[in-house]
Structure 1
Amino acid sequence: MHGTLVLTDNQHIYKTFSETVLKGRLTPSIYDLDNFPKRAIPAENPKPWEEHTEYNRRQLPKEAIDYLKKMQTVAFLIIKDGKVYYERYSDAHDKNALSNSFSMAKTIVSLLIGAAIDDGYIQSVNQPVGDFIPEFNKGEKKKITIKHLLTMTSGIEFGEQYMNPFGYMAKAYYGDDLWNITVEKPLRHSPGKVWKYQGGNTLLLSFVLEMATGKKISTYFSEKIWNPIGAEQTAYWSLDKEDGREKSFCCFYATARDFARLGQICLDSGKFQTTQVLNPYYIKTATTPINFAYDEQNEQVNWYGYSFWILNHKNMQIPYFRGILGQYIFIILEKNAVVVRL
């Protein structure tokens with residue numbers, strides 16, 4: 001059996017089963033940090049949140065609390081007017097506990113693309129991916145731009161079947177060679193036409209960032225975002241192997257309070273308190289529905305931007321980060337609020 005797994009490039013199966021089935025579950029966990037190699041992102045410039053004058057004075061209705069418990073919520077946090085307004089944690093979690101972001105990391109990578117454009121490492125979102133990744137400098141893949149990756153319209157077929165232990169996502173999460181399993185994938189649609197949510201697009205963005213900046217994305221993130229926003233705790237990004245590449249489609253670990261800072265810079269047009277961290281124009285564009293593409297059911301995509309999800313609710317357009325096990329950062333401009341749920 002071992003030989004078959006090696007010959008079919010499925011050695012990741014050992015890790016998949018040891019970290020799921022043998023632990024009595026079928027999916028990854030928010031507490032997977034120590035199960036994989038990781039890169040630390042130190043909090044070198046901590047700026048503690050102020051607490052709102054109404055901090056935790058108003059309690060959630062019993063029905064809401066019961067629902068949070070039913071959905072196994074470990075952290076629920078509201079930032080209002082730039083201050084901690086409400087927070088609640090499960091017995092197994094507290095304000096210093098780290099949680100897996102899962103796909104909220106895709107939105108973090110989008111923010112890094114904005115930083116790299118501002119720094120001049122990338123010309124614009126319309127720059128071809130082939131300028132950075134040689135495998136994309138030939139054939140139809142030459143047409144793929146950074147914008148196509150940001151908007152999930154590259155046309156590449158990666159496969160996003162989370163329950164398939166032999167699929168692309170299992171290899172990406174549990175395997176040890178993100179580059180080779182990602183750059184080899186074929187086109188299925190012409191770039192810019194069809195929206196299909198796939199983590200491989202985000203991995204390609206992180207490869208672009210690495211090639212453009214000459215830095216690991218954790219290092220660049222630390223310099224451009226994590227320290228400028230005054231994160232209080234060291235964060236971590238899981239790697240495919242020791243000193244390898246970040247699993248940029250997922251697996252960024254931080255506290256609820258520090259995740260909220262990422263929402264706050266989006267709420268405040270790229271600014272955190274008095275520090276301009278990211279370009280306001282990029283934030284505005286990234287959180288606006290793309291509208292130019294259609295999904296595979298031929299429905300116009302008005303719920304997605306540059307790796308931001310967008311909720312239309314009661315005449316409010318609410319951008320948000322989203323992870324597969326219910327991780328959310330909601331950015332509510334009309335309420336001057338950020339809501340984090342882990």
Structure 2
Amino acid sequence: DHGISHMRDKQFLYDGGIKVPLIVRFPDGSQNGAVRKDLVEHIDIAATSLALADIPIPDRVQGRNLFSSSHEPREFIFAARDRCDETVDIIRCVRTDRYKYIRNFMSYLPHAQPNQYKDGKEILKRIKILYQAGELSELQARVYQSPRPTEELYDIQNDPYETRNLAGDPAHEEVLTSLRSRLYKSMIETQDVGLIPEPVLEEMGKEAGNKYFVLDRPENEDLIEELIGSIEAGEDGNIGTLTDALKSDQPAVRYWAATWLGVKGGKRAIDSLNPLFGDPSPGVRVAAALAAGRLGETEVAVKLLADHIDHPTVVVGMFAIRAVELLNPPNADQIPEVVAAKESPYEFTQRIANRIASN
């Protein structure tokens with residue numbers, strides 16, 4: 001396991017979070033003491049287990065048998081981080097034996113977002129106290145700063161603790177471009193649904209019969225590319241592209257367009273967001289309200305968000321109350337819907353409500 005959940009370890013894609021030793025023991029003692037440096041993914045464990053049990057590995061299994069006589073070590077592995085408990089984030093990475101590329105799709109939020117599980121650890125409490133006192137080094141303080149880099153590139157051989165981000169280094173532009181392309185290609189090929197916001201994914205799953213089948217539908221064939229494009233437009237501050245995307249037939253595209261307009265759009269974006277307050281997708285309504293609140297329309301935004309906290313789709317409610325927390329309006333702890341959420345049947349909505357009440 002990864003040990004305690006430090007700032008850059010468990011739940012994150014630095015090597016402290018994904019470089020976990022794999023120890024194998026054969027009953028007959030064969031290969032005792034052998035050491036290999038292969039890059040391994042979790043899916044390889046499934047394939048290897050089937051092979052060791054003399055069960056044929058189905059063609060659809062993407063993992064590799066690590067002990068096959070024809071085994072070839074992986075050139076690269078992929079890893080992902082999505083929501084952990086009540087803390088929403090979307091991070092992806094690809095790692096070779098030399099380099100690691102990390103893609104932060106929610107770079108407008110700090111690395112160290114609130115999380116009841118992590119924040120209860122004594123080491124995390126101490127780090128936060130030191131940060132507030134200005135006693136952390138620049139490197140240590142990065143976890144609390146936003147925006148964070150959209151891309152991170154590390155030379156693992158020369159920088160094993162991943163402290164020198166080479167993403168902006170012209171000398172590494174070719175490596176950066178290559179690994180970014182590999183990551184996007186993998187996300188498309190494996191039908192990675194991580195860029196579809198959970199409230200929207202729940203709706204799409206009901207229509208498709210299973211949320212992991214949504215990308216099989218013809219109308220969603222190019223959805224991952226569209227979502228990457230919308231997020232990149234937001235990162236680049238391309239207000240025209242984002243405004244056009246608000247009219248997309250895809251609720252996930254509208255969600256990201258609204259989100260990034262709230263981050264980069266300025267006051268002039270509010271008029272474009274207003275129609276989304278009545279969007280058929282509750283997830284889009286929440287995103288539009290949060291965006292408008294960030295741009296100064298706090299009172300209207302908080303009212304709309306409060307109306308969604310008790311939504312029958314529980315992740316909609318969790319996203320709504322997290323949006324209230326992010327906006328941090330006066331007397332948020334006294335909003336009736338926030339007070340009621342302390343008794344929510346959904347644990348993670350409860351956690352955020354209790355955090356608002358304690359601040």
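Given a value of -13000 for helix-only ellipticity at 222 nm (-39500 (n - 2.57) for each DSSP H run of 4 or more, over all residues; to 500), point me to the structure among 1, 2 it was derived from. Don't jump to the answer; show the numbers that get you there.
On the way: 1: -8000; 2: -13000.
The read-out comes from structure 2.
In terms of relative contact order in percent (Cα under 8 Å, 6 or more apart), the structure with the greatest value among 1, 2 is 1. I have 1.15 for Cα Rg over 2.2 N^0.38 Å, for residues 96-295 alone, calculated from one of the structures 1, 2. Which structure is it? Going label by label, the one that fits is 2. Assuming 31, 25, 20 is semi-axes √(5λ) of the Cα gyration tensor in Å as calculated from a single structure, say which of 1, 2 it is. Source structure: 1.
Just so you know, all these numbers are worked out from the coordinates, no wet-lab data involved. Model, not experiment: these values are computed from the prediction.
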